[in-house]
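FYI, it's all coordinate maths here, none of it is from the lab. Everything numeric in this text was worked out from a predicted model, so none of it was measured. Cβ atoms are built from the backbone, for glycine too; each structure is taken alone.
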Structure P
Amino acid sequence: MRRLLAFLGMMVWVAAFAAEPEVVDRDWRDAKRDRVVPVRIYFDREKAGPRPVMIVSHGLGGSREGYAYLAQHWSKAGWIVVVVEHKGSNRDLLRSGNPMQAMKRAAADPANAVNRPQDISFVIDTLEAMNREGEWKDRFNLKELGVGGHSFGAFTALASAGMKFLLPDGTEKSFADPRIKAALVLSPSAGRRQMRQGAKALEDITIPCFHMTGTLDDSPIGDTTAAERRWVFDNGKNPRFLLTFIGGDHMIFSGRPRVLRRDGPPNASDAAFQKVIAELSLDFLNGYVRNDKTARGKLEQGGENAAKEKIATWEFAGLSADRLENRR
């Protein structure tokens, strides 16, 4: 009996260990822009392809090493996750003599706003090429492709989804990538130029978007207030959701190891928030990238539950009444 119990215990440990996704880092070079784009890929080698793909864009001063709690959660559920690092607005800024000043300059540099969505499209191009031959052949289902990001990464996701923005010379640009089926937008960041344009800046976003923010989600860099985070939700026309965490600040989405609570619900913490973020984001991706109606119902029910438990407020818009009825 002892041997049997020991064997079963070992099998449980092996299964738990095997459940962890594999992680590989790559540094891809975009020859057209003479630009290196580092990525970190999370995947489960045991799950046969092709698998749905989620591309993640980090915030200002971040890297491909961030948002691991989300990447691991999604990859365990069968997704391949690619976390993109953006040169010029990545963690190199933190190594300068004055990190805060360096980040402010990077946030104001139009080159970063332009390069970021181009990095996303370049990554998709690269995945398409990898899917045709070699060890990654047929592993990616690029017909089921989502994009997401936090803060500056949220701006990137919105730009890739179709948000237009004005360059300093007055030129209107769009970097919409039609291969993207849905966008996860954490700490929505549209930018001052887009807000001055008004709803026109968002008129080309037609894919579903899931916005998340917090009542304390003021920007550490720049002057975006927590109240302004909902601007994209309020002015969009696409199917969209908004989850606003009560007492959540700008960094609850980052996966930081510390806890920061001020005026949120009792016993809430970063870990409690991140559990909801991970679970509902997966329901959104399965529902709106993979077109899983059951997952859509879980998303809406999960949002309602978060509101009932006073963890967050829950809103949605641009959804047809018949579809909402069908999920019930």
Structure Q
Amino acid sequence: MAKTKKRPDGRYEIVRKIKGVSRHFYGKTKAEAERKYAAALLEEDKGPLFKDAAKEWMEEAEAEFSANTLHGIKSPCEKAVEQFGNRRLREISAKEVKDWVLELADKGYSKKTISNHLSVVSCVYRYAQEQNGIDENPARFVRMPKNLPQERRELPSDEDDAKMMDSLSREKFALFLLIAKYTGARKGEIMGLRYEDFDLKEKTVRIERSVYFDGKLSKIKEPKTEAGIRTVPLLEIVERFLPKGKGYLFGGSKPWTKSQYAAEERAYRERTGVTASPHQWRHLYATILYDADIPAKDAQVLLGHARIATTMDVYTHVRDQRLAKASAKLEEFVKKSS
């Protein structure tokens, strides 16, 4: 209920509700206090600032998303706030968002990175549409620029491959990389593997959980899409080096913590000189599928991709690598011949 009173300091104070929240307005006269209330109503009608909506969206995301996901959206959100923070959501046009995307492209950002930035802006607007009744989402009308550089998918070197295979009989972490190489499992999925996930009779590996790090703690989650839950072939080379046991293959009753994983990986690299990351070994698995003429649709299932387009991007990248090597060899042959 609206209240008006004169304070001991001589100012007038009125209390009015704006969108259900009581707010206090002060003035030397009652009319001045009323004018401030009217101005606040006008500001409220203009809608929230981008930075305020982004802050609220991030607060909600922190309660909903995993630590890995939050790590991936934090930087794009900060850059979006830096660009649009003090602007009203209703004032930002699709052209301005497009110009920002082109600016990121000019700075050499990859296609995936720019897509993440654009997605964050779109998520902030969708949140504001639900919470504040914002009508438009300008990011929805922005198309990605063509011919953006792709993030390079480097394979492990032949030297790394040889060192990893040679260390299998004495290094537990080498098994971690071997599983990535011959199952295509992601780092978190490998950490989530239990002994019972390996069916020695059926020659399969069941991938149905993933480990992510929340601070120093390791937490278990299901893959973020149904495609992530999958059964892949258990190849003889992997079975040969599987130990016997119970619980998590890498840990015990609980999976490795973040510090345990880091220590194991660091010690392994120091002892063997292997530098390729688990993701690079996963990419090698995709390359093996390509070389084995596994159809893209089947590769999608084995790699746990939610979209066939993702698999096609990988296959296209592998093909382009092959063509580049063939071109270099042809060029060298022609030079020697002539």
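A value of 26.2 for mean count of other Cβ atoms within 10 Å over residues 158-165, calculated from one of P, Q, originates in structure P.
Which of P, Q yields 17.1 for mean count of other Cβ atoms within 10 Å over residues 54-61, as computed?
Q
A value of 4.5 was derived for distance in nm of label points 7 Å out along Cα→Cβ at positions 118 and 270; which structure in P, Q was it taken from? Working through the options, I get structure Q.
Work out which structure the value -17500 belongs to, where helix-only ellipticity at 222 nm (-39500 (n - 2.57) for each DSSP H run of 4 or more, over all residues; to 500) was derived from one of P, Q.
The read-out comes from structure Q.
For which of the structures P, Q does the calculation of log10 I(q)/I(0) by the Debye sum over Cα atoms at q = 0.10, 0.13 Å⁻¹ return -0.78, -1.10? Please report the intermediate quantities before stating the final value.
Details: P: -0.57, -0.97; Q: -0.78, -1.10.
The correct label is Q.
For the read-out mean count of other Cβ atoms within 10 Å over residues 78-85, a value of 24.1 was computed from one structure; give its label from P, Q. The structure behind it is P.
One of P, Q was used to compute Rg/Rh (Cα atoms, Kirkwood Rh), for residues 254-301 alone, and the result was 1.12. Which label is that? For Rg/Rh (Cα atoms, Kirkwood Rh), for residues 254-301 alone, the value 1.12 is produced by structure P.
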